[in-house]
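Input: structures, listed below.
Rule-based calculations on the coordinates, nothing more; no lab input. On a predicted model such as this, the values are computed, not experimentally measured, just so you know. Cβ atoms are built from the backbone, for glycine too; each structure is taken alone.
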Structure 1
Amino acid sequence: MKKLSKEDIYQRLSNTEDARACKAIDEAACKVVPGNFITLLVSQLFSKFADALLNPKVTLPWLLHSLNVPSSFIAWLVPIRESGSMLPQLAIANIIRQCKVRKWVWVAGALVQAVCIIAMLISALTLTGHAAGYTIIASLIVFSLARGFNSIASKDVLGKVIPKQQRGNIGGLAASFAGFATLTFGLGLWYLQTRGFENGVYIALMLAVVMWLFAALSYSQIKEYKGATEGAKNGLLHALSKLTLLVEDKQFAHFVFTRALLLCSALSAPFYIVLASEHAFDFSLLATFMALSGLASLVSAPIWGRLSDLSSQRVLVFAALLVTLNGFVVYAIAHFSPSMLDEFWLLPLCYFFLTIAHQGVRLGRKTYLVDMAQGNKRTDYVAVSNTVIGLVLLILGSVGLLNAYLSTAELILFYSLLGLMGAVSAWRLPNT
């Protein structure tokens, strides 16, 4: 049997007849697109699987619950994990902008994240209660800061080495492969738990460390040529000056507003699990949700990726509508026929559709942002967008504290209404 070359694999995965067809990248990078496509795909597979193993919506709540950490810590896992990587990005962008080759920023961030997970493991094995909560949260903060470096560097590198109309596809394929790995792991974990094994969460954390190390090794093999460093300056004032993009660039400001509304898909997810636990869903069976999350990525990510390359704007619309419809169904059932929530299949199925929608939101907005700008302007877009979204995330995340006044179903309804507003806003976005 003839051994497939990198070009053969690239053509099959990218669904393009011309492996040298390039758009929006320079000639030198165009010559090594096939190899970079495969290398990026492998590294994203490892990193996305690692993210799924350290899921703040499933794995970390599970870990803290097993250590008798108060629920007040659990409520802030998603906001800290997400906003911690976003808020410092204006300052981070100025550091990254000075690097002509930016893949090493991503590699360093991946290694720091591996070290942080090791710190969480040590804390979990030696501490309980408040002490465990504080140390794990502290490790999560450092983990999130490292993700901030990865976020900016990854979009810069992607924009430099992969042509337009192939960027969404690579993210979709990686998410799908990682989804299969997560599904397999979740099913294996579920099997072990049904037979009395209670330490599966530690296996998940150790495997996440290994995945981040593999991701760093793979990413270091990318052939990235030196890029622009114009405008590289130090200082917080210079970083803050980039916020003027929100006034000067109407399309970018509209995108940031839309992205803020689409946070509904991430912020509503933990409440599906809370609702399940309120209806006698065994907490030890949360591996079911991990498996379903992997299955959702497996079946939907390639589709969302392809659609994002055709029109990332329409992907945002469809994904937001799916979040909204799913939330409305859950609220209606909880309000009019709450006994149905005791069915073992209902809430996991709703969580499955929510995860499909969330994949669409993630791939759509990443592809839209990368396609919207070139060079250092892309770095500024990512930094400003993520910083603003980090602030909004903390504000919207605090809505969860209203659970003393609103039911879990009503909180899901609130986030679903944001999704409807996000769909309308995304519909008015121009195509890139």
Structure 2
Amino acid sequence: MSDLKIKQDELLRGFVFRTIFVFLLLLTIPLTGSYYSQLFKTDWSHFQDVFQAVNYVPKFFVGKEWGFGSFSGWGIAFIISLIVAYVWGFWVKDSNQKEPEIYYWMRVIVRFRLAISLMSYGIIKIFPVQLPGPTLSDLHTAYGDFLPWKLYYLSTGVASAYYEQSLGAIEFLAGLLLLFRRTTIIGAGLATSLLINIVLVNYAYHLSDQLYSVYLLILSIFLLLYDVPRLYNLLIKERKAKPDNFNPVYKPKFKLPLKLAFVAFAIFFSSITYASYRNSNWPYPNTPGLNGAAGYYNVEGFEWNGQLKPYSTTDSLRWVDVVFERWNVLSIKKNINAPINALSPSLTFQKNGLEDYESKGNAGRFFYSYKVSGSTIKLTNKNNVKDTFHLTIYRPGQDIIQLDGTDANNDSIKVVLKKLPKEYLLQKGRRKKVSVY
């Protein structure tokens, strides 16, 4: 091979290296002012705010949230990387000699960036707040009336044998291993295998983190590729693999304090997440529902403007059934689909009463929050605040609720609800004898 060819290969390799370095740096370090303005507003007592602060999603502008269009910002970052890499190589003549040290520090940045993401995601699964189980309303919603992401969340939330917690433990362990140089390969291997599945799930079920999950997968693969040649020699060719003998010119004094800071963060974040899991009803409202009313109700009687409406499978006005949750939310099934809240799930703090998780992704039921004052009850649609009911409530029996009042159009309504003694196999258990009839 001629000296000219060797020189050209070195220049190309150096250009590719600088491009990758700048590209990963642009995606890793928050460069948007909105992130820092939100960071200063972070309430460190809310695990949702802390989670958002440490899980920066690399974006250069607000664009499409789904499909390849969501990666358009990365295209801008790549173009910038090409320009910077060219200028860098043009002005810094000995840049190739500094590559090993630059590569080392880049891996340090990527290791800690990936570690904090995996540890935080692991914690919200170990204390299962990311994927809550189904509500009573969910159990009375037809399978086809859920958006795909809601199906995934519900099916994972009901999985037995601590499946969600096990996923979280693996994520947390992978992040912990990434904090130490000697165990980076193990942590990167765990992270890569886990993140491949997470990326596929995001696209298969239309979750909201497809951009972020691909980004984390790129980071894990970047770390894994560093040791691939040695692993290939050891495991495939069965040859001796040389250890990583590169050390920085000076020993950084901040490495141990930085690792301790990450461990301290894990302890702090775990404590506030656990406190929320034990002491609040998140992602559902904390306000208790009507005393003794939680359950599934058949609509035995229904009058609209004084007109009795019998049971029907086509009448869009008549209620079919009603579910009272343990908190101050009830849901109504009608013979029409409800306007769906199509927003994807988001781990963000919402004030009590504004939580909308149960109504997201569910087109089978109309969800109403309610306030009780004496014998009156006001219902407000969680997806349409103009849809309200002002009703008087009567409870002539333990399992009977009567509602009498008007809706937002001042039409009168009278409803008689009877609670059904419904049992659910999910609560019975999977290895116990059950009697359905």
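Distance in nm of label points 7 Å out along Cα→Cβ at positions 53 and 85 was computed and gave 3.5; which structure, 1, 2, did it come from? Let's see the in-between values first.
Working: 1: 1.6; 2: 3.5.
Computing distance in nm of label points 7 Å out along Cα→Cβ at positions 53 and 85 on every structure in 1, 2 gives 3.5 only for 2.
To which of 1, 2 does the computed value 26 (relative contact order in percent (Cα under 8 Å, 6 or more apart)) belong?
Numbers: 1: 26; 2: 13.
The structure behind it is 1.
Consider the structures 1, 2: one of them gives 7.7 for distance in nm of label points 7 Å out along Cα→Cβ at positions 181 and 317 as calculated from the coordinates. Say which. Don't skip to the answer; put the middle values down first.
Details: 1: 3.5; 2: 7.7.
Traced to structure 2.
If volume of the Cα convex hull per residue in Å³, for residues 197-268 alone is computed to be 162, which of 1, 2 is the source? Write out the running numbers ahead of the final one.
Values: 1: 212; 2: 162.
This value belongs to structure 2.
As an exercise: helix-only ellipticity at 222 nm (-39500 (n - 2.57) for each DSSP H run of 4 or more, over all residues; to 500), calculated from one structure in 1, 2, equals -25500. Which structure is it? Let's see the in-between values first.
Working: 1: -25500; 2: -14000.
Only structure 1 yields this read-out.
Figure out for me which of the structures 1, 2 the number 95, 47, 38 belongs to, where Cα extents along the principal axes in Å was derived from the coordinates.
Numbers: 1: 60, 50, 45; 2: 95, 47, 38.
Source structure: 2.
To test your reading of the models, identify which of 1, 2 gives 19.4 for mean count of other Cβ atoms within 10 Å over residues 189-196 when calculated.
It traces back to 2.
To test your reading of the models, identify which of 1, 2 gives 4.5 for distance in nm of label points 7 Å out along Cα→Cβ at positions 77 and 333 when calculated.
Values: 1: 2.2; 2: 4.5.
This value belongs to structure 2.
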